[in-house]
Structure formats: structure tokens, C-alpha cells
Structure I
Amino acid sequence: MAICHEHNLRAPPPPATPYGIRVTLDPRDPFSRLVDADWHKEHWFATERERDEALADMAGRHLYSRQGDLPSPRYEKIGP
């Protein structure tokens, strides 16, 4: 939504965040039974570099995962 009178804002508008990551689950993942079938989460970033760094961090093995755990989130890049 466009801002009609920016001079009336109490704080500057948030920066544009055109680069994103959509996280979804494999339907066979046990966690998918706890959330809606179409569950997803989106994370937004101002630059492609920030997004790619976050994606590399998200896609890596979780520091506190137990031996044998195989989390199955799917990551998809969004944006230009």
C-alpha cells in the first residue's frame, strides 16, 4: 500500500525486501501432521546476498539436531 503523506510517519518506512525464501515441508515429515497441509513460512531480505547467506545457513545441519534426525524442510528462493 502506498503511503500518502510520508512526512506524517513516526518512523521511516521499512526498506524494500524483494528477495525471499519460502520454507515448506515434505508431506511425509511428521511435523506436517501438526500444521496445516499448506503450511509455509516466508523470510524476506533487502539484498540477494543476504538471502543467499541466510539460505546457506538454513539449509545446513542444525547445530542441535540429534544423531539420525533428518529434518526435511524445503527451501525455495523468491524474487528477482
Structure II
Amino acid sequence: MLDLVQWPAFAASVAAAWLVASNSQSRRNAGFWIFLGSNVLWIVWGVHSAAWALIALQICLAALNIRGLFKTEERGH
């Protein structure tokens, strides 16, 4: 069953990338939150699949997404 987690993770990653590229601050902000959700999904799948490099990558990308979230919120205020 956990093998199927990769597909929502994939879809969330693609949707988040689309939103982050938006001119709208609210869409960019939503994109960063969706990216964080996809990071969690990829980590779950990575633990299940023993894909340790993928887990490390997702932790690094989550840190970058958190940074992007703060930068997006700073611009709005």
C-alpha cells in the first residue's frame, strides 16, 4: 500500500512547482505549503523503500521550502 504514496507525492510536487511560479503571492505561498506536504510524502515513501538519498534530499528541499515560505510572506508585508 505504501508503494502508492509516490503518486500523490509526485502530483503534489508538480502542483506545488506550478503554484510557486505564479505571480500571485497567495498562490506562491500555497505552493510552498504543498511542497512541504510533498516532502513529507516523499519521506514516508523513502523510508518504506529504504531510499536514504531521497530522504536526505527531501529534508534539504523542505528547508529550502521553509525559507521560500518566509521570503514570500516578507514580500507581502
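The numbers here are math on the coordinates, done by the rules we state, and not lab data. In this text the structure is predicted, and so the values were computed from the model without any measurement. Cβ atoms are built from the backbone, for glycine too; each structure is taken alone.
Just checking, which of I, II has the largest value of relative contact order in percent (Cα under 8 Å, 6 or more apart)? Present the calculation step by step, with values, prior to reporting the outcome.
Values: I: 44; II: 32.
Answer by largest value of relative contact order in percent (Cα under 8 Å, 6 or more apart): I.
When you work out distance in nm of label points 7 Å out along Cα→Cβ at positions 15 and 39 for each of the structures I, II, which one comes out largest? Spell out each step's value before the answer.
On the way: I: 3.1; II: 1.8.
Between I, II, the highest calculated value is found for I.
Of structures I, II, which gives 17.1, 55 when Rg and Dmax of the Cα atoms in Å is computed from the coordinates? Before the final figure, lay out each step's value.
On the way: I: 17.1, 55; II: 13.1, 43.
The read-out was computed on structure I.
Figure out for me which of the structures I, II the number -4500 belongs to, where helix-only ellipticity at 222 nm (-39500 (n - 2.57) for each DSSP H run of 4 or more, over all residues; to 500) was derived from the coordinates.
Values: I: -4500; II: -29500.
Label of the source structure: I.
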